[in-house]
1. Relative contact order in percent (Cα under 8 Å, 6 or more apart) computed as 26: which structure among P, Q?
2. Which structure, out of P, Q, was helix-only ellipticity at 222 nm (-39500 (n - 2.57) for each DSSP H run of 4 or more, over all residues; to 500) calculated from, if the result is -2500?
3. With FRET efficiency 1/(1 + (r/R0)^6) of positions 39 and 135 (r between Cβ atoms, R0 = 41 Å, to 0.05) derived from the coordinates and found to be 0.60, which of P, Q does the value describe?
4. Ranked on mean projected area of the Cα convex hull in nm², for residues 71-110 alone, which label among P, Q comes first with the largest value?
5. To which of P, Q does the computed value 1.00 (FRET efficiency 1/(1 + (r/R0)^6) of positions 55 and 95 (r between Cβ atoms, R0 = 30 Å, to 0.05)) belong?
6. If you work out distance in nm of label points 7 Å out along Cα→Cβ at positions 103 and 119 for P, Q, which one comes out largest?
7. Kindly point out which one of P, Q the value 7.3 was derived from, the read-out being distance in nm of label points 7 Å out along Cα→Cβ at positions 15 and 127.
Structure P
């Protein structure tokens, strides 16, 4: 019997992923209006109400999930977008992928090539019993292919 595919590992639309990464960043950095996650109850149990803390990852993910729901994206696909966005930090820390990034003009900012972000939408995710992570070598290959294709189109 063939194992069921993991919904967190599926590829997502590269252009929509790029858009979601921008929504995430804007919400996380308060560059767009977002509701404070602490004001959005998610669970009530035994008379207590629980909500997410007001922190960048929560603001970003809640904004992306809202936008994807508004666009009618399926729950399985929303989970795949979320997994890829939540693991994007490992991409930013990878020495193999530094050629696709450079320091931004503002202190502490980083400029990331669109090719790298789009590569993260379709690159394989490695899944073990207790960990999900990107296949960095595959991201590197896809991002380089996209960069080369953009260079050819612009030549």
Structure Q
């Protein structure tokens, strides 16, 4: 069984082709198959520049803090957005703590891979309940529903 290595680089594409969608032309007779033969294609490496953001404004970065009274009526809603960029878990934690300063303290449990939200807003816990509602930031905060803090 013969093995042929081919290295493909987008810099060798035709001028009218985009960098992410181009044609690879294999010279005639380089890959010849006899009847009953097959060939396998293996990708050994794929390299691309990290030039786009994972966290994008108005796409996947919004959440709300909702405060309800003992009658379960909404008395206040705070709207928040995570910063654009490629945050790691510590970046998200820092961003959350800066956004929610004096309302909620966030820690990260590395072993369970989850954020822990603790209410710090100085109002009696008997008088209100606080919730975090995910609008579209579930990928960064790790849950999809409304949870009580």
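Bear in mind that the values in this text are calculations on the coordinates, not laboratory data. All values reported here derive from a predicted model rather than from experimental measurement. Cβ atoms are built from the backbone, for glycine too; each structure is taken alone.
1. Details: P: 26; Q: 20.
Working through the options, I get structure P.
2. Details: P: -15500; Q: -2500.
So the calculation was done on Q.
3. It traces back to P.
4. P
5. Of the structures listed, the value fits Q.
6. For this comparison of distance in nm of label points 7 Å out along Cα→Cβ at positions 103 and 119, the top structure is P.
7. On the way: P: 2.8; Q: 7.3.
This value belongs to structure Q.
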